[in-house]
1. Could you figure out which one of P, Q the value 16.4 for mean count of other Cβ atoms within 10 Å over residues 261-268 was computed from?
2. To which of P, Q does the computed value -15500 (helix-only ellipticity at 222 nm (-39500 (n - 2.57) for each DSSP H run of 4 or more, over all residues; to 500)) belong?
3. Looking at structures P, Q, which one was Rg and Dmax of the Cα atoms in Å calculated from, given that it came out as 34.6, 96?
4. Quick check for you: by FRET efficiency 1/(1 + (r/R0)^6) of positions 109 and 381 (r between Cβ atoms, R0 = 30 Å, to 0.05), which of P, Q is greatest?
5. If relative contact order in percent (Cα under 8 Å, 6 or more apart) comes out at 21 when worked out from the coordinates, which of P, Q was used?
6. If distance in nm of label points 7 Å out along Cα→Cβ at positions 181 and 301 is computed to be 4.2, which of P, Q is the source?
Structure P
Amino acid sequence: MKISVRNLEPTKVKLTITVDPEEFDPYLNEARKEIGKQINVPGFRKGHVPGKVIDTRVGFGAVAGEAVNQGVPELYSKALEEKKIRPMAQPEFDVQDVPASANDDTKLKFTATVERRPDIELPELDGMTIDVPAAAVTDEDITKRLDSLRQRFATLVGVDRPAAKGDYANIDLDAQIDGKSVDSQEGVSYELGSGTMLDGLDEALEGLSAGEETTFEGTLEAGEHGGEKAQIKVKVNSVKAEELPELDDDFAQEASEYDTLDELKADVRKAAEQDAKGRQATEARDAFLAKLQDGLDIPVPKGVKAELLEQQLKNNGVDAEKATKEQKDEAEKEVEKELRDQIVLDTLAEKLDVKVSQMDVTNFLASIAQQYGMDPSAFINAIVRNGQLGSAVQEVGRSKGMLAGMRAVSFTSDGQPLDLSEFLGDTPENEEEESVEAASAAAAVADELSNDKDAE
């Protein structure tokens, strides 16, 4: 097999692959076997029809077409491995030459155009030190947590005053377009300042007392007139304010397992300190990634970026065609960061020779299934059917690479050594010897789980 590579862009290549007849013959023979299982030829048992008879019966063109369909992806994968090209998207194939008969010595020739991971040189981890902010917990943090807990036990009390932010107003709404009512609601409870209903409602309600009403212009969000401007009449039926319980021993007993307020405060502080450590670990991760990318020019694949950008806008609830420049710029910034982080982590995992075991894949997919309340076996089988296993195992490799990389460097906080082992874990000592690449690892796991389910 002859392979030539043409760089179209820093992140896009075109491979021209020429396959000698002796390399293509096994695919032709396999194609004949598959076709032979599907046709009936008098005088021959199904599945035992000679290749020459198959060529005559269905035509060599059909045989070659089946061989191309099966062989091109496999030959393409071999070419990627040989040339050490890491694809980041599906390729575009163009089959140029195919033998016309069994005796034709024409070589199979096809091209594959694909966006690839750029080659980058990461800094050495040995001797790298990264400083992160301290995990500080203030009295104000404790007060905020206690206030949040008090709000869970708050009661609503009617007040004889204008509505203010944080109050709950019982309201009637009537939306009109050209003087005609198009939507109305009565007795709706709304928290001022929450921004959970129409734009402009908070401003309209603030300062109104029970029995008062006003009209403002707003954009309807749903229904037949969704997206249209309307005159919205709002009437306040009542105004209620939250009344928080006193912060004392009685509250501690009601809100927790503790008998005293001091015990509750101590527990709240402990939880706050643990959360602060978690945030510090996250900051350490972000700082580590930033350190790896410092001074590097990392181009991102245009096609992958465009696809992710559209998805990002959709996730943000924005139609790509109607998005503003600000919305597009913000989404583009997020997508580019995501892609650069992926490129760096994939390169890091390769640099550290990270291995992905079947257990790694199982645990990863099972944890995701648990998050979504799904049966692990059913979830993995769905992943297999949707062709998403490669992406899943890539995520495993990135995660393991990140942890291995962070364990290899030193972290400090305020100049003092920072121990992140609680979050990073220890270096695996008894990890499975068998390590596999993306598809094979995930497929093995999926098959195992699927077989177990069938055996039940």
Structure Q
Amino acid sequence: MRNPILILLILFSAFIQAQEKYQLSSHILDISQGKPAPNVKIALSKQDKNQNWVLIDEKYTDNNGRIKDFLKEESNKNNNGVYKLTFYITPYFEKLKQKDGAFDKNLYYDILRRARINPTDFEENLKLTILLDKLRTILNLPASKEDIAMMEASFFMQDKLAIQIINANQSDIKIDEKELKNLWETNKNNYMTKTIYGLETYFIESNKNDVNQTTLSDYYNENKERYKGSDDKIKSFDEVKTKVIKDYNVEKSKTDALKKYTSIKKAELATNEFVSINEDNATFSLDEIKGAKVGEVIKPFTYKDGYLIVRVKSITPPQPMSFEQARAMVLEIYKDKKKKENLTTIAKESLQNFKGTDIGFISRDINGSISGLNESETRAFVSQLFETNNKKDYVILEDKAVIYDILEQRLLVDNIDNNYKQITQQNVTMLKNNELIKDLTNKLKKYYEIKEYIKR
């Protein structure tokens, strides 16, 4: 009763008969922009007995470039005949300030060429996309009154509750070293050391030369975007002068750094410091190092007030931690596991002789918090409450157990906000059509072989 998807599936066969169908649709894509063409007028004409075209309908494309509702299918009306669609594209292109609205074949091929798309492949994929869109339109299942009523019965239900809250007691947890070690043994591959990089380094400190005001001002004007504040506004030269001087000197030191980089690669210049680092103790981003091979010399990158050149001496990959190394991390998981076990045991015992406090009616969209729970805990509890069919049960949260008894249920029908009603209708439509497409896909998979070709 509380699961909306189950409710929909129960009534699914009845829904199919209730849908409105249309026999003609259209979809316009503007390939010059790679997106649908909205607000384009399309006129539908039918050929009469004298082979003249008679206008019978006019519509405008929606934001997705579609018109789905030409020629409504009705039991008392025969739509057989020859039809013509006229596309009024000139106003569309005039609005975009493009020339005459005519199809430019050269432009079309040029756009595809620059995107490295074969025209034949593009057109075949476009045909397939349009065909799939037509299929979705044909299979579209609108939400009926019965659908919406059943969904509302699920989402706008209120429960009157009696609850009891039990708080976890960490002092009740007794640590069994044997259990702790077994937990580590079972999950030891989850506790790995960090990758260790042995690096030979050479640091090039930036120039500390005095720079005249004009040169600094020119550098600032060329690189203004670097000097934005938290409000995303560019700071004045005077506000960032110290940083401008530093950045200028670092940049001017790059040539010297590149020369020394070349000398180190050629073994003409020796590195002057060895460091062993991992993700936890690195003083610079390891993005500069990751992916490098042993023996590789990394190009100079900015570091402190200068540049750092690095040769990768060794790479020690992650290894499983010993129990002693991992104990602190394992202990946290062990305590959490024991805490939930203790809460569950107490909750089951309390459920047998339950005498909770009546907190009145609550709903899915509860605002604020329940007494004894913060807002986050309240949301977690209510979410689990409305996902179960149990009238009397318990919910285990992070540090608490909530035992509940549903005393009464009622359905809100008169005070539902219109926005909620619209959202409900949209959700019903989406759920129905998703289930239909999934069912159709599964059916097709049984009849047709599927092969995947993946290039790595």
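1. Details: P: 16.4; Q: 13.4.
Computed on structure P.
2. Values: P: -15500; Q: -12500.
Structure of origin is P.
3. Details: P: 31.7, 98; Q: 34.6, 96.
Derived from Q, not from the others.
4. On the way: P: 0.20; Q: 0.00.
Answer by largest value of FRET efficiency 1/(1 + (r/R0)^6) of positions 109 and 381 (r between Cβ atoms, R0 = 30 Å, to 0.05): P.
5. On the way: P: 14; Q: 21.
Of the structures listed, the value fits Q.
6. On the way: P: 5.6; Q: 4.2.
Working through the options, I get structure Q.
Bear in mind these aren't lab numbers, they're just calculated from the coordinates by the rules spelled out. The structure presented is a predicted model; accordingly, all values stated were derived computationally and were not measured. Cβ atoms are built from the backbone, for glycine too; each structure is taken alone.
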